[in-house]
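J.: Structures are listed in the sections that come next.
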Structure I
Amino acid sequence: MTTERKVVVITGSSSGIGAAFVEAYLERGWRVIGNARNIAASDNPDYITVSGDIGDPIIARKVVQTAIDRFGRVDTLINNAGIWRPGRIEDISEEVFRQVMRTNLESVFFATQVAVPAMKKQGGGHIVQISTSLVEHALQTVPAVVASLSKGACVAATRGLAMELASSNIRVNAISLGIVITPLHTGSNPEDLKSFSPLNRNGKIEDVVRAMNYLEDADYVTGEIHYVDGGRTAGH
């Protein structure tokens, strides 16, 4: 086992934005640990996959521990896994509420809890949450209370952890998304979604990858909520 090359852990990496993160970090020459509920095994020695529900604390810990066991370090943890369950508060079942919290929030806590000691031991690291601009600016036409509860907590934790971990040279940031066309929006009409952005276009996965690349290289940036939403947050 060698430890000189950097290592990233990416949750929700089987498709969409997560899969693009995997590709981007491999292009950087990093080693990658990827997770999703159902994810194919990799024949690339620099890319190890761990299947399972990241909302299960045992799986969350296993994913990060795999990076430590296989590659000896964790330089960046991207808490990308998330599910979207819109609905009015009176219509949301306890089952749906707990499922969203488990995937969107609890996984972030447990994966981060394992990654931080490894990062402290190696002298630093980077943690990134993927959030939604609905946290800051809700829409009457998009009831999303469970998204706001789960992702809003992650945004608050981003700022808190940035302060808590700064002395250990661990940066903590978040990327807050507007409408980005991914499999999440299957069944929606992209033309109907463009109006959410002052730029009058939908986001692309490569827009999110560029934001991640910036944050990865911006070693003087921590506690940042980086908006990739076509100007929606600025316009409110």
Structure II
Amino acid sequence: MEQLANKVAIITGAASGIGRAIAELYASEGAKLIVSDIAEEGGNETVNAIKEKGGEAIFVKADTSKAEDNKALVEKAVSQFGGLHIAVNNAGIGGPLAFAGEYPIEGWDKVIAINLSGVFYGMRYQIPAMLKSGGGSIVNMASILGKVGTKGSAAYVAAKHGVIGLTEASALEYADKNIRINAVGPGYIVTPLITNALDEATLKALVGLHPMGRLGKSEEVAELALWLNSDKASFVTGAYYNVDGGYLAQ
């Protein structure tokens, strides 16, 4: 039995990396998908990969830092597939690297807008639609840096800490309304966000931060998200699960 049969899901940031892996896995488990990203080419590649394997998906271009784009995503899910049951608020950026006393203001604003406000905007419109559909499940993509700090990434760390707090508060609000809301905290994962931005020496140093001696894979994060969005996690809400090769246990 497919774990997400007859479920309608929105996945943001699904043009590559973790978002693409989640979209492909959910489609293989029977979900009907709204694949969303600002990257049109990558988003359509994700949809094509899903359709080639017999899945059902459409691409909707959206900037999650804009409330109206999140509203449009939900409206499209309802008009195309008849409701909304699952969301993964995954879209995010790394942002500039600088100490807080030198951090560019425009960089701060952009990171907070996408990584934190974007998650709130997503839930702001996803939750009412899920209530109309009889309930649902939301996974918000946080990070190991939602629990600890690191130098040079004040905006990212602040946003991801905020995502965990937002997840916990919202989960309490809807716990008795058949909507579960949880957060996932990946360690450093092999995605274009990492590999395109860092040189070989930096990547090697990142590997050394993980007790398992390697970086994570997008598919490993996707499996955790799938469990949280499935009925197998029916008593789980307001939780934060790290998938980090032991990073936070140190």
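Just so you know, all these numbers are worked out from the coordinates, no wet-lab data involved. A quick note: this is a predicted structure, and the numbers were derived from the prediction, not measured. Cβ atoms are built from the backbone, for glycine too; each structure is taken alone.
J.: If distance in nm of label points 7 Å out along Cα→Cβ at positions 15 and 103 is calculated from each of I, II, which structure is the one that comes out at 2.5? Mind showing how you got there, number by number?
T.: Values: I: 1.1; II: 2.5.
The read-out was computed on structure II.
J.: Of the structures I, II, report the one carrying the highest value of distance in nm of label points 7 Å out along Cα→Cβ at positions 87 and 119. Display every interim value, and only then the final one.
T.: Values: I: 3.3; II: 1.3.
Top value of distance in nm of label points 7 Å out along Cα→Cβ at positions 87 and 119 goes to structure I.
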